[in-house]
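Given below, in the form of C-alpha cells, are the structures.
Each value in this text was obtained by applying a stated rule to the coordinates, not by laboratory testing. Fair warning: this is a prediction, and the values are worked out from it, not measured in the lab. Cβ atoms are built from the backbone, for glycine too; each structure is taken alone.
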Structure P
Amino acid sequence: MPTTTLNHHERLRALTDLLTPSIIRAAATLRLADHIAAGVNRTDALAEVTGTIPELLDMLLRRLAGLELLSRAEDGSYAVAPLGEPLLDTDPSGIRGLLSMDGLFGRQELALVNVLHTVRTGQPSHAAVFGAGYWEDINHNPEFVDALELNAHNPIGWDASIIVEGYDWSQVRSVTDVGGHSGALLIELLRSHPHLTGRLLDLKNVAEVGGRAIAAAGLADRAEAVVGSFFEPLPTGTDVYLLSAILADWDDEQAITILRHCGEAAGPGGKVLLAEVNLPVAETGSLETAGFELYLRATMPAPVRSVEQLERLGEAAGLRVSWRGPVTPVRSLLEFTLA
C-alpha cells in the first residue's frame, strides 16, 4: 500500500477514535483525579472507592498514564500529571463536571454520537440516543440537579442584561419567568427593581432548584417557584410573562404554542416579553464554522432566528408587537400583546 494512502488511513482512524475521549470522560465520571490526589493511588483501592472491576480499571489507568493525564510509578501507584489536573474538582474551569457521563452537560455531548439523526431528520440527537428529549431528561433524572444548582449561582449570560436594563419595568408590578430554569435571571430582575414581585415557572426538578435559589437570595417574600409546563395553560395573575432563551429549544409549531399560552395567561392587559437568543456563527457557510453550526443544530432545533422570524411566530400565536427593544449579536427583546 502506498505510504500516502497508509497515512490517510491512519489519520482517518485517529479522527474517528471514540475510545480515547470515552476513557477521559470515564476518568472524569469516576473522579479518579480527586481520589488519586487524596492519596487513593493504587488500582485495588481505586476500584473499591469507585465501584469498578480492578482488572478493567487497571487498563483504564494505564491508558490514562499513556495519554499523560496520570503518571505511574514503578511500584504501581499513580499521580495526577499536569495535563490531568483540570479533572480535579477544585479546578476553576469546572471541566470535570462538563465531561462527566453522569452529568447533564456531559450527557448532552454524548448524544452527539448520533449526529446522523440530526442530519436525517433536522431534530436534536438527544432523544434518539437516550429515549427522551433534553428537558425531559432533566425533569426525570434527579442526579442532574447538581448541574442546575451550579447554574443558579452563575451570572446571567448571553446578553441577558438587556432584559434587566433595556425594558421599562417601572410600570410593571409582577412578572412570571416562564421556563425560568435556575432562577438566576428572576433574582437579578428582583434585585435591580425592588418594586417587582416574581414567579418562576418550570418543570418539577428545575422549579425546586429555582425555589431554593430564590430563598437563598433572600427573596422568598417577593417571589415563588411553581411547577408547570408552557405546553399547558399557564397560571394567570402577573403583568408580564417573560420568555428568556426558550424558543431556540423548540421548533416553530411548538414555539407558537408556547407564545399562545403566554398570551392567554397575560390576557388583554398583560404583556409577553420575548428575550430570545440568536446564535449565528461568524461566517455561516464557511469551512471553519461548519462543526459549530452542526453542534448547534444537534443540540437545539432553532438556534438561529431573526427578529422578523420571531415576530411572525408571535403573529401566528395571536399576538402583535407592541414594542421593539434592543438587539445585540446574540439577543433580541420584543414585547407582545394580544392581537
Structure Q
Amino acid sequence: MKLVIGANGFLGSHVVRRLVADGEQVRVLTRATSNTRAIDEIPAGDGRIERVTGDLFDRASLVAAMRGVDDVFHCAVDTRAWLIDPAPLFRANVDGLRNVLDAAAGADLRSFVFASTIGTIGHHDRTVDETDEFNWGDVATDYIRSRVAAENVALRYAREGRVPVRAMCVANTYGPYDWKPTNHGVFVKGPALGGFPFRTRGMATESVAVDDAALAMTLAAARGRSGERYIVSERFLDLGELIETAAVAAGRRPPRPVLPRPVMYAIGAGGSALAKVTGTPQILNIDTVRLMHFMSPMSHAKAETELDWHPRPVLDAVAEGARFWVERRDRRRAERV
C-alpha cells in the first residue's frame, strides 16, 4: 500500500496517477474541506484508490493513514509565496511536516519520499547540484525559507535513522490537470486562453514535466537512498519561451510586448507597494519576480544515475498543459449550449 499526502495538489495527483497506472494500491489523505477534483477524475486503471480523511495536525488520523503502508509520498505544501504574513507557510510546510514525520517514525516504512524544491539548492555562477548547500537566505522569500527549514527537518529524521527520507528537489512542474492553476501554471493558462499580455526576457528557472516529476518520486521510493537529495528537473527554461510555446500550442499568437527583467522588477515593486498600502497580498511582487530568475542552472545527473530517471522535454508538457486549458474551455462552452 502507498500513501499520498497532499494528493489533491498538482504534483500529488500526478503521483497518484502514476501509482494507479502501475497497478499499485493507493491510499490518499485529504482534509474534509479539500477540493478533490484533481483525483476525482483519475481513471481506476489496474490500481485502487482508498480515500481517508485527516489533517497534518491530527496525529490520530496520520497514524491511522500509515497503517499497512510501505511507502509515503508527502506532497502537501503551502505554495503561497506572496503572503504578507509568513506564519501559515511555516505552520503547514514545517510544523505540519514534522507531525507527519513523527507519525512515520512509528510506522514500518520502506521509504518516505518528500516533495522538496529546487529552492533549497545553493546559488552559484555555474551549474549546481545536490552537494551545493543553500546559501542565499539573505535574499530568499519567506516561502523559500519555509521550504529550506522543512527539508532540514526531514533530512534530520533520516540522519537520526527515524524515517527513511528521500528529499526530491522538484523544479517548476508543467503539464495537464493543473486545475488551480499553480503559481507558475498561470504562465501556461494565460497565453493558452489569450489572457496574457506580455512575454519576458532574462527570466529563467529549472522546469520539468509534472508526470516526469511524479515518476521520479515513485522511482525514489524503490531506488533512492535515505538521507539523499535528488534534483528533479529537465532543463533551465526561459519564461519567454514557455509563454510562446503555450500560446502556439493553443493556436494563438504569442503576446507581442517583451518585457526585460528590469521592467518585471518594476512591476513587482508596484505589487509590493500595493500590498503594503492595501494589506492585500499581490501574486506579482518583488519576491515572486526574484524567484523567476534567481536560481542557478542545475544538474539532474544524480537522479539519472541512481534512479534511472530520464525526463522528456519539458516544453512538450507545457504544450500539453496549454491544450488542457483549451479543451477545458471548449467543454464548458459546450455544456452551456
Report task. Out of P, Q, choose the structure whose coordinates give distance in nm of label points 7 Å out along Cα→Cβ at positions 73 and 193 equal to 6.1 when calculated. Result -> P
**Report entry** Structure (P, Q) behind the derived value 21.3 of mean projected area of the Cα convex hull in nm²
**Finding:** P
Report task. Assuming 3.0 is distance in nm of label points 7 Å out along Cα→Cβ at positions 273 and 289 as calculated from a single structure, say which of P, Q it is. Result -> P
Query raised in the report: Here relative contact order in percent (Cα under 8 Å, 6 or more apart) was calculated and came to 19; which of the structures P, Q was it taken from?
Result: Q
